[in-house]
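Bear in mind that the values in this text are calculations on the coordinates, not laboratory data. A quick note: this is a predicted structure, and the numbers were derived from the prediction, not measured. Cβ atoms are built from the backbone, for glycine too; each structure is taken alone.
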Structure I
């Protein structure tokens, strides 16, 4: 082999080696970037899958919350911002007719007391002299009110009467009904401060 042929072979080998080195040096950063991009793409794909699952979970929980709110509206009593004693008196008042109802009085027993850091309770007493049916009507009406009202006590006794009731005249009773009027004033929204 001649020296020229050998030099040509070396030149071709050097050119090929240089081309391979140049190709490797120019493609290596792109190859590394492609690997990193594939890793990021896989992570994003996982997050998108999690996002779809999170959206489905959010939709399901939103439906549950709406159902719970509807149930609360149907089953739970409202706690108003004021005691509204006048409204309660109007709702629980009986017609004093002298026959079935002889007397009915409402008395606020004390100042409101704080309860459960958010609510206040105003004791209210209803005293009445009436037949059992009318007393029962007041109890039922207090239970039907759309607001939170707690029956704290009930005392019923016979009215001392020297006259015996006639055939149509109902037996008169004296009743004292203690109610706790529960309300949540706005300024007491958070008593923990």
Structure II
């Protein structure tokens, strides 16, 4: 069921991007931005860090379309899974989180070869955790904020990106956070 929802979100973003691209009177330079980043996520939840560690490697894909001047509408997807050990019983645990999100970004040229990226929006966070023969899963809406600095040569972007993507939920009266702070290296294309 969560896979169906993830597929629907991805299809909606794809259709939105296609609609904006097709409805543009003419294709302009730097209309579409596509990037891949890979880096560290530092989980926001202290109990999560106790079981799985203080950092997780996370890939992220981003697609943006310019709508006005340096303003882009963009969608993003990131996912990770991690194995850990429960603190007192030393039992195996497994966690998986996925984030589908999007929003608006300001993506101006600072110099001829330097671009900044500042974005904010919402994210659908899907999580699943298995430990001690218990499986907990869900889907919550959260927010995302991010910023980056990119070196641009022709249509290639290389840079760094930092952000915060988080949502929260409750299981048997215990509140917990999903997501956290992310720092990544970015490779992208803009055309």
Value 15.6, calculated as Kirkwood radius over Cα pairs in Å, for residues 72-159 alone, assigned to which of I, II
II
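Match the computed value 152, 38, 21 of Cα extents along the principal axes in Å to one of the structures I, II, and report its label. Before the final figure, lay out each step's value.
Working: I: 152, 38, 21; II: 60, 32, 21.
Comparing all candidates, it corresponds to I.
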Using mean count of other Cβ atoms within 10 Å over residues 40-47 as the calculated read-out, with 17.0 as its value, let me know the right label among I, II.
II
The value -17500 for helix-only ellipticity at 222 nm (-39500 (n - 2.57) for each DSSP H run of 4 or more, over all residues; to 500) was derived from one model only; which of I, II is it?
I
